[in-house]
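Taken together, the values in this text are just the output of simple stated rules run on the coordinates, not laboratory data. No experiment lies behind these values; they were computed from the predicted model shown. Cβ atoms are built from the backbone, for glycine too; each structure is taken alone.
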Structure P
Amino acid sequence: MQRKYEFQIDGDAWRWLYKSLKRRGLHGLCNYDEKTVTICSSVKGVDRLDTEIHEAIHALQGYASEEQVAEVATTLAGILWEIGYRLPGEQNG
């Protein structure tokens, strides 16, 4: 069963979906027109955390450059991972 979430971002309902994006070679995708974030279901660990943050920043700040988004997301993911943030069932390593 695919997980789905809905979040309010700037007054709009955004859907968070999880499915394979391997064929497209992506970890995540932010679609402004459809107000949808899709996270590749095969991405795990700190890469998953980085991707979740990365796509959330895109949804929040569509004007930010890819370089800015990547830098902030990777830094935040590294900090959160180091202090122990994990999805249920994930290992600490």
Structure Q
Amino acid sequence: MHLALVVIGGPRTEGAATARSFGKEALDAGHKVTIFLAGDGTAHTDALAPLRDAGARVLLCSADASVRGWDRPGTPGRGSFKDLGDAALDADAVLVL
């Protein structure tokens, strides 16, 4: 199973914590996980890096991060909403947090 998680909640929300929990459980069960960070969710790039290290694909909308002053060229997973569309098409389930 391929699970896509879309995190749009910023630093004062539980979106990243929920994505970490769901993502870890899915990876531990042998599933494929893609996490896309959009809007204020792009603030969670560093917090979700351990999931990237564990095998999840973690992407962020670099335009959203740039507008918020959080974009760092060279950060792994920089992308766009095209990447979100590709992940959603490939996924068996999409959860927006």
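One of P, Q was used to compute FRET efficiency 1/(1 + (r/R0)^6) of positions 13 and 45 (r between Cβ atoms, R0 = 25 Å, to 0.05), and the answer was 0.95. Which one was it? Derived from Q, not from the others.
State the single structure among P, Q that was used to calculate relative contact order in percent (Cα under 8 Å, 6 or more apart), giving 20. Label of the originating structure: P. Taking volume of the Cα convex hull per residue in Å³ as the criterion, the highest value among P, Q goes to P. Tell me which of P, Q gives -10000 when you compute helix-only ellipticity at 222 nm (-39500 (n - 2.57) for each DSSP H run of 4 or more, over all residues; to 500). The structure behind it is Q.
Looking at distance in nm of label points 7 Å out along Cα→Cβ at positions 69 and 85 over structures P, Q, structure Q comes out largest. Set P, Q, criterion mean count of other Cβ atoms within 10 Å over residues 5-12: the highest-scoring structure is Q.
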